[in-house]
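Below: a set of structures, written as structure tokens.
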Structure P
Amino acid sequence: MAYIITEPCIGTKDTACVDVCPVDCIHPRKDEPAFESANQLFIHPDECIDCGACVPACPVEAIFALDETPEKWKSFIEINAQHFGK
């Protein structure tokens, strides 16, 4: 898992990160049924190519490289993995 999305995304779900992702690994997208019910976006750990394009695109600074995740949001590593059944 190269990047994860953390707490600042909750309730925001700004899709600027989705727009810049070259491999379409951030879900749910606005055109996916789960978008309305999801409280945040998630990065698919197997699809992410570790390019980092999503990091500067996030207006709420919610995306971090796995090894740079702030201690207060480390629980989101597991939350992201669980979302994709990993």
Structure Q
Amino acid sequence: MIGVIVNFLAIAAGGILGTLLKKGISERMTKIVIHALALCVMYIGISGALKGQNTLVLVISMAAGTVVGELLDLDGTSYKSC
């Protein structure tokens, strides 16, 4: 039961934070993070046999790495809509 409550609070806090910060995040950054998270979802779906090993770490790492890489323009190109 405590897991359900923690999950609810995390989703509510994330939703409120996202609503408040939406104006400060560019559309470009939003699309890139969504693409990275889509890759995570595909990975989790395809490898259903993960058995709960660090899936959350994967999702957070992909999102954070995408944002940092894009802010630093590591690939030397600006993102264009796919």
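Read-outs: derived from the displayed coordinates by stated rules, not from any lab. Just so it is clear, the model here is predicted, and its values are computed rather than measured. Cβ atoms are built from the backbone, for glycine too; each structure is taken alone.
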Computed 0.65 for FRET efficiency 1/(1 + (r/R0)^6) of positions 25 and 57 (r between Cβ atoms, R0 = 25 Å, to 0.05) - originating structure among P, Q: Q
With helix-only ellipticity at 222 nm (-39500 (n - 2.57) for each DSSP H run of 4 or more, over all residues; to 500) derived as -23500, matching label from P, Q: Q
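Of the structures labelled P, Q, which one yields 0.95 when Cα Rg over 2.2 N^0.38 Å is computed from its coordinates?
Values: P: 0.95; Q: 1.28.
Computing Cα Rg over 2.2 N^0.38 Å on every structure in P, Q gives 0.95 only for P.
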Winner on relative contact order in percent (Cα under 8 Å, 6 or more apart) once structures P, Q are ranked, highest first: P
